[in-house]
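Right after this note come the structures.
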Structure 1
Amino acid sequence: MTKKILRGFQYVFLSICSIISIFPFIWMIIAATNKSVDVTKGTLMPGNYLMENLKAVFSSDLQYGMAFKNSLVIAVVTTVLAMVVSSAAGYAFVIYRSKGREKVFNFILLSMMVPFAALMVPLFRLFSKFSSIPVLKTIAINTPGAVVIIAVATAFLIFFFRQNTESFPKELIEAARIDGLGEFGIFTRVFMPTMKSTYAAAIIVTFMSSWNNYLWPLIALQSPEKRTLPLVLSAMGSSYTPDYGMMMAAVVMATIPTALIFFLMQKQFVAGMTGSVKG
């Protein structure tokens, strides 16, 4: 009897926590269907103003459609490059042994302790000089490359892949070498397919981080046509008389890509994160 009561309290507690967690998103969807004046009144009933809010989003001077495209391109390119570079680095730290391996890895971990705000000024000065170098113009200030290159090889991703590679069966590598497969072939045809759950978790984390990135794009992207979604959403909220209905419609649309990726890869995400902890 006591166990049933305790379990009942657990279900009630978890239900309350779930409602608290999901309520802001539900309210955001409801607010997107109402006029701005109704949103400020705190209405919790769906309205019939959704299409007008959507039209206002795409007809505004902030170029929401262009910003959505910019964010999507930057997030996809960043995710693809980060998976290749960071997974190769994490794989190499485990498979290939050398005297300075641990020192280099510890140095990479130390970089996680430096706040990004402290690096913005040096990074801005560095990337500003790239515009005068023909080879580096694609990653200079005011280019999407400047946003992408920063997130390609992060300390967290390298650490994450290294921890998962620790649990990778080394017998598969030895068997592949005996069969005559080269090191590149082992990485692409043995390691990558075997570690699908790890890649799925890393893809979700990297895509969400890139999609929601605000601070560095605010500094690096100076032209209005190159702005990303977080910058446009911030501009909507900073106007003298913000249209809250339009803002909520814009936020709902901005949430859809990350929500889709998370729900489609949820099982692999949990498996990948669990493998990282075990490793």
Structure 2
Amino acid sequence: MKILSRLDDLPFRVSKGDRKIIACIRAHLTDIPRMTIREIAHASGTAEATCTRFVRKMGFAGLSDFKAALAAEGAELGRYLDRGNIRNGETPRETARKLLSANVIALEKTQDIITDETIDRCARLLIGAQRIAFIGLGYSGIIAQDSCFKFLRIGMNCIAPRDNHTMRMLAAIMEPGDVIVAISHSGETADILATVDIARARGLRVISLTEHHPSRLRSASDVSLTYIAAETPLETGSIASKTAQFFLVDLVYTEVLKILPPSAMEKRIRTTAAVRETKE
């Protein structure tokens, strides 16, 4: 049972003591599996009974099970962050192994936090929209362009503006019920947030695609798609984050195709043939 990916969106009422324990878990992730309940209570500033209740609310029979699951996640996270230990003197194959590991784990961890309800709601919002705008800047803009291209080829009315002025203008003239898909790794990109504010004032629906942590963009969205692919200071726009973004977009795209009538796939075939003809 996963722990870390659930801490931002727990299915129970979070008490003041629970919040202290959550902060302690994040601050002492690798230490808690070796700590006694008395030590955890002391470190979190709570009572032992509070710790026991929290563990049970998380779905574990007891502290031992909780610590075992947390230790396994900590080990996996350490393996994921191993890419930050890339050294100047290592061989390209060593670096390749670390980067591959980072990508595989990013996808595995992202899959763990996906819910059927979220993907289905995204698909149905897109299908119900008269117009869809995919927005993003920098590396996220590349994802927006690719996403627009993908949905356009099955006959959906899509656009992916490349500059912040066009994004804001589109948000101002789109109609209620249309959809903005806002892509930002941090969820804090100022121009994206400004566009979303305009969109919400117009009654547009907002789907966000961000890293899995609290952000203003997630809070402003009707539906939030999230992935787990942390970036180091040297890896802004890292392959792991882009891979996770592409993965989620592909998942929603596939769900849309499953819901739409066969004519959507026929359009996909025709557009593929049209592009092939231009190449020849």
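What follows is calculated from the coordinates using simple rules that are stated; it is not laboratory data. Owing to the predicted nature of the structure, the values given are computational and were not obtained by experimental measurement. Cβ atoms are built from the backbone, for glycine too; each structure is taken alone.
Taking helix-only ellipticity at 222 nm (-39500 (n - 2.57) for each DSSP H run of 4 or more, over all residues; to 500) from the coordinates of each of 1, 2, which one would give -22500? Each step should come with its number before you reach the end.
On the way: 1: -22500; 2: -18500.
Going label by label, the one that fits is 1.
Set 1, 2, criterion mean count of other Cβ atoms within 10 Å over residues 105-112: the highest-scoring structure is 2. 1, 2: which one has relative contact order in percent (Cα under 8 Å, 6 or more apart), as calculated, at 31? Derived from 1, not from the others. Highest-scoring entry among 1, 2, by distance in nm of label points 7 Å out along Cα→Cβ at positions 97 and 177, is 2. Among candidates 1, 2, the computation of FRET efficiency 1/(1 + (r/R0)^6) of positions 33 and 193 (r between Cβ atoms, R0 = 41 Å, to 0.05) that gave 0.60 used structure 2. Determine which structure produced the value 2.5 for distance in nm of label points 7 Å out along Cα→Cβ at positions 121 and 209, calculated from the coordinates; the candidates are 1, 2. It must be structure 1, since only it matches. Taking mean count of other Cβ atoms within 10 Å over residues 137-144 as the measure, the highest value among 1, 2 is held by 2.
Give the label, chosen from 1, 2, of the structure having the highest value of Kirkwood radius over Cα pairs in Å.
Evaluating Kirkwood radius over Cα pairs in Å on every structure, the highest lands on 1.
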